[in-house]
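Undergrad: Take a look at the structures listed below.
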Structure I
Amino acid sequence: MNEIHVATRERGRVGLNPTRPLTIAILALGGQGGGVLMDWIVALAERAGWIVQATSVPGVAQRTGATVYYVEMVPMPAGGLGTRRPVLSLMPAPGDVDVVIGAELMEAGRAILRGYVTPDRTTLIVSTHRAYAVQEKMVPGDGIGDPAAVGRAAREAAKRVFAFDMAALATRAGSVISAVMFGALAGSGATQFERASFEETIRATGVGVEASLRAFALGFEAARAERSGRDQTFETPDPAAERRAAATLAPVGHPSFDALVARAAERFPASVHDMLAAGLRRVVDFQDIAYGAEYLDTLEPMLALDRMQAPGALALTREAAKYVAVAMAYDDVIRVADLKTRASRFARVRRDVGAAPDQVLHLTEFMHPRMEEVCGTLPALLGRFIEARPRLMRALDRSVNRGRRVRTGTLGWFLILYSLGGLKRWRRGTLRHARERAHWKRWLDTVMATAPRDYALAVELLRCRRLVKGYSDTAARGQGKFERVLTTSLRLVGRPDAAEWSRRLREAALRDEEGVALDGAIRTVESFLG
């Protein structure tokens with residue numbers, strides 16, 4: 001197959017045509033219309049009388065591997081084919097692709113790594129928005145790929161680059177990203193076809209024509225405006241930065257909450273107001289106004305310690321404002337049920353999937369409760385009573401510990417989850433809350449005791465709370481890593497590099513889910529502690 005593939009690339013050897021095929025590779029995720037885009041390109045070529053072949057190779061699973069769509073086309077010779085036929089490849093070959101279209105930023109990176117993008121030949125068209133991969137989400141810490149690295153690689157690897165947020169343009173047009181990509185292909189000038197031919201191809205489908213043409217026009221104009229393409233920075237929206245910018249300690253019109261805001265503004269320095277604003281909103285949304293007051297009560301001793309130990313620095317207070325809110329607003333069954341039945345969540349999902357107002361949207365949630373979670377939602381005495389009886393625990397676990405597909409669009413399941421979410425008014429009496437509260441109280445006591453001896457280490461101990469997240473097995477693994485890092489860090493008290501080693505331990509714990517890196521880091525610490 002490789003020999004045939006090479007033969008078709010030699011000048012003057014493609015059928016009866018003295019030109020090589022035009023090759024286009026599309027890398028798209030599920031639901032992004034890569035197949036539709038491929039069909040449009042095929043129809044475009046066939047309408048012009050070209051010989052065209054298209055194939056696709058699907059990824060392993062949703063967002064663990066994008067589908068690669070591949071199109072090869074050659075003009076029909078003036079005298080016809082006669083008895084000869086061009087041999088077209090079924091798959092793109094490294095160094096042999098004219099146009100690469102990435103429906104998402106990291107797909108451009110994957111195409112570059114595969115060798116599809118070359119500086120002497122390839123036009124790279126890519127949407128700069130992000131749809132995070134499974135590999136990125138699996139990392140316990142921050143596993144998000146660096147868009148700047150992709151941008152640098154693209155500028156080095158491609159002949160021309162057209163990079164902009166095509167998903168945003170599709171939303172603006174009320175269409176799908178495939179139409180914007182089709183427009184970007186037309187506007188890039190990478191093909192010999194006129195704009196009118198592209199538009200006639202869309203009209204010929206007879207489905208969603210007007211919206212698709214609007215999206216096509218936006219993609220076309222954006223590509224035309226960026227013909228140079230070499231100055232692209234591949235910047236993508238930073239949700240964290242947007243949240244920080246929006247975090248202001250200001251009244252919202254709710255008297256009780258505004259009283260908390262006034263208290264925080266009066267007692268805490270302005271340099272920590274943004275973090276306090278985010279923390280207050282989180283804990284009040286999680287529970288109630290009284291819980292927000294408890295949050296401020298917890299932070300005030302940190303502020304007093306800060307003013308004694310490091311006047312003006314306030315690193316302890318700032319980190320506490322962040323991580324105490326995370327600890328107090330932990331994930332539990334009640335929280336998950338509450339979030340899944342909020343009207344804002346249904347509206348967000350409709351927006352994300354592009355559902356029209358007249359379309360019916362059904363959501364299916366996959367849930368796998370364990371008896372440990374059930375006991376956690378029970379009153380503390382009852383939960384401990386059940387846990388203290390292993391045979392009873394195992395019998396009940398057999399009844400609840402199995403996967404369920406819950407359709408929250410049905411009345412029955414919605415009411416069940418809505419009722420679970422409503423249990424938050426009794427959350428303070430549950431077994432899970434008692435354990436969580438005892439845990440973060442013990443953690444903060446440790447921080448307070450450490451700060452007078454090693455301020456920098458105390459700050460790092462606060463940041464260790466980042467290791468605890470989620471619920472069920474995820475929370476248990478995080479809790480185990482947290483305890484190991486905290487215990488090992490406390491053995492370092494008195495050393496000048498204690499804070500640095502605590503940071504290294506935490507970063508090692510975040511590196512992999514299994515804890516292999518953390519095991520190695522702890523062995524290193526033990527080797528010099530003796």
Structure II
Amino acid sequence: MYKILISGKIHELALRRLAAEPDFELIYKPDLPLSGLKELIGPCHCIITRSETPVQRELIDCAPNLKVIAIAAVGTANVDIDYATEKGILVMNTPGKNTNSAAELTMALLLSAVRKLQLAHQNMQRGAWDRHQFSGVELMGKTIGIIGLGNVGHRVAKFALGFDMRVLAYDPYISDETFVRNRAEKTDLETLVKNSDVISVHTPKNKETSGMLGAREIAMMKKGVFILNAARGGIINEPALLEALKSGQVAAAGIDTWNEEPPKDNPFKDIPNVVMSPHIGASTEEAQRRIGETIAEQVPKALRGGVVDAPVNMPQIRMIEGNLMSSYVVLAEKLGSFAAQYMEFTPETLDCIYRGDIGKEDCTLLRLAFLKGYLTVNDLAYVSYVNAEQRAASVGLSVRQIEDSNFTDYESAAKFVFSGDDHEFEIGGVVFSGPHPRITLVDGYVYEVEPSGTFLLVRCNNKLGVLSAISQVLDNHGVLIKRIDFSHSQKRKRTMFMFRIGRDVSDQVLAEIQGLEHTQMVRRIII
């Protein structure tokens with residue numbers, strides 16, 4: 001049973017779907033303070049949170065069973081990602097689900113600021129009627145500078161073009177093709193700051209972007225510029241912005257996100273040319289439904305060891321040929337588990353080798369999956385995709401990726417080779433169209449075996465009667481043989497049988513097979 005603590009309000013659709021999972025127990029406490037969450041999180045395997053819950057070291061340390069931190073939002077600043085990674089905890093978020101909502105709010109803040117709508121509204125609430133006091137400016141012909149041309153930024157660019165604005169954009173991590181497609185002029189930050197009538201930020205908050213618009217940058221802006229922040233608090237230096245609003249350097253500002261949420265003794269509340277909202281960029285029915293659907297779909301995957309769409313602290317794979325890479329990730333983990341149960345020596349080096357279509361992709365996640373499967377068998381500590389490489393290093397295993405396009409005839413394939421103590425072991429596999437994963441190589445022996453179930457591997461001399469003797473032992477103990485595969489090694493002058501059996505067997509059965517005249521080795525593998 002997986003226990004899930006939900007510390008932020010999520011769409012009722014997500015609650016219903018998660019509650020319908022037979023092995024899920026939900027603890028829904030969206031308004032509980034941190035002290036209360038610390039008391040409840042101990043037995044929980046997952047916490048689903050929004051931006052209001054600080055999932056920092058002190059809370060993580062209260063949760064020894066925690067495996068997944070799911071953020072029902074885009075921003076991750078409230079989570080100690082480095083510490084979660086150290087603990088092997090997967091952090092995932094839901095990017096792109098609130099794109100349109102956040103972009104629309106940005107435009108709402110902008111229109112309200114340039115046309116002084118909130119001031120006009122307040123004036124009419126007092127019974128006044130002073131049309132000339134609220135003269136604003138048009139957007140047509142103005143230049144908007146967008147910092148961050150990602151999910152929300154490119155949508156704001158589209159809306160701005162609809163108002164006949166010129167669009168400048170700064171984003172060093174976006175391709176030139178994206179700028180062209182969104183009709184945004186690519187520029188550096190200083191040029192954008194100096195030439196924009198409106199500046200809107202749409203970047204994540206990190207070490208690079210924190211405080212990126214401060215007193216120096218504001219001083220370079222056009223006098224009477226409009227500034228918008230519907231991204232993350234702290235990207236714009238709030239004291240510097242406050243002074244610029246008072247001096248007239250900044251004509252007006254629209255602020256949805258704050259350095260401290262909620263802001264204490266908010267100094268902007270007394271500034272008439274500021275439009276404020278309490279971080280509501282994603283607060284639409286449509287966005288929350290999309291986020292809820294994603295959470296309900298991805299959290300079960302994460303808890304059951306699957307590959308999620310938006311991992312924050314592990315590699316994200318780009319799908320090719322449908323779910324080919326996902327299938328290879330699953331296969332790689334099974335190969336790792338198989339290897340750990342088969343080998344008897346302690347390896348020092350692991351070489352990861354890929355070919356075909358998967359070899360052209362980022363295979364980091366395949367490597368992590370193999371290590372996870374391998375280390376989970378014998379490692380007493382918790383091993384996940386997140387900390388697999390750390391755990392490998394801690395046991396002295398050096399991991400390398402090698403290009404070798406000739407190790408197999410299959411179009412795409414993966415092979416993993418352990419070496420150490422003058423020993424070597426190799427295991428490989430392929431995913432056929434379907435997908436149909438298969439183990440194709442074990443210690444020099446070639447197969448095509450579905451990687452699921454309980455297996456007995458018996459290496460023996462090439463002698464008549466060997467198979468019947470092994471079968472007789474299994475029959476004597478009531479062990480059903482579901483399938484027999486075998487492979488002959490001309491180099492070793494040996495044969496290895498792979499029996500898929502109906503249940504696990506005792507050590508006594510293994511000992512009896514090992515004691516047969518021509519048996520060289522017996523292994524029990526469960527994957």
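Undergrad: Figure out for me which of the structures I, II the number 2.8 belongs to, where distance in nm of label points 7 Å out along Cα→Cβ at positions 56 and 128 was derived from the coordinates. Intermediate results must be reported in sequence, preceding the final value.
TA: Numbers: I: 2.8; II: 4.3.
Here the read-out was taken from I.
Undergrad: Of the structures labelled I, II, which one yields -9500 when helix-only ellipticity at 222 nm (-39500 (n - 2.57) for each DSSP H run of 4 or more, over all residues; to 500) is computed from its coordinates? Please list the in-between numbers first.
TA: On the way: I: -17000; II: -9500.
Traced to structure II.
Undergrad: Still on this structure: Ranked by mean projected area of the Cα convex hull in nm², for residues 24-223 alone, which of I, II sits at the highest value?
TA: Checked I, II; max of mean projected area of the Cα convex hull in nm², for residues 24-223 alone sits with II.
Undergrad: Here mean count of other Cβ atoms within 10 Å over residues 152-159 has been calculated and equals 18.4, so which of I, II was it run on?
TA: On the way: I: 18.4; II: 23.6.
Here the read-out was taken from I.
Undergrad: From which structure (I, II) was Rg/Rh (Cα atoms, Kirkwood Rh), for residues 104-143 alone calculated, if the value obtained is 1.04?
TA: Traced to structure II.
Undergrad: When mean projected area of the Cα convex hull in nm² is calculated, the result is 29.9; to which of the structures I, II does this value belong?
TA: Attributed to the structure labelled II.
Undergrad: Okay, next question. Computing mean count of other Cβ atoms within 10 Å over residues 384-391 gives 11.9 for which of I, II?
TA: Structure of origin is I.
Quick note: the coordinates plus some simple rules give every number you see, no bench work behind them. Keep in mind that this is a model prediction, so the values were computed, not measured. Cβ atoms are built from the backbone, for glycine too; each structure is taken alone.
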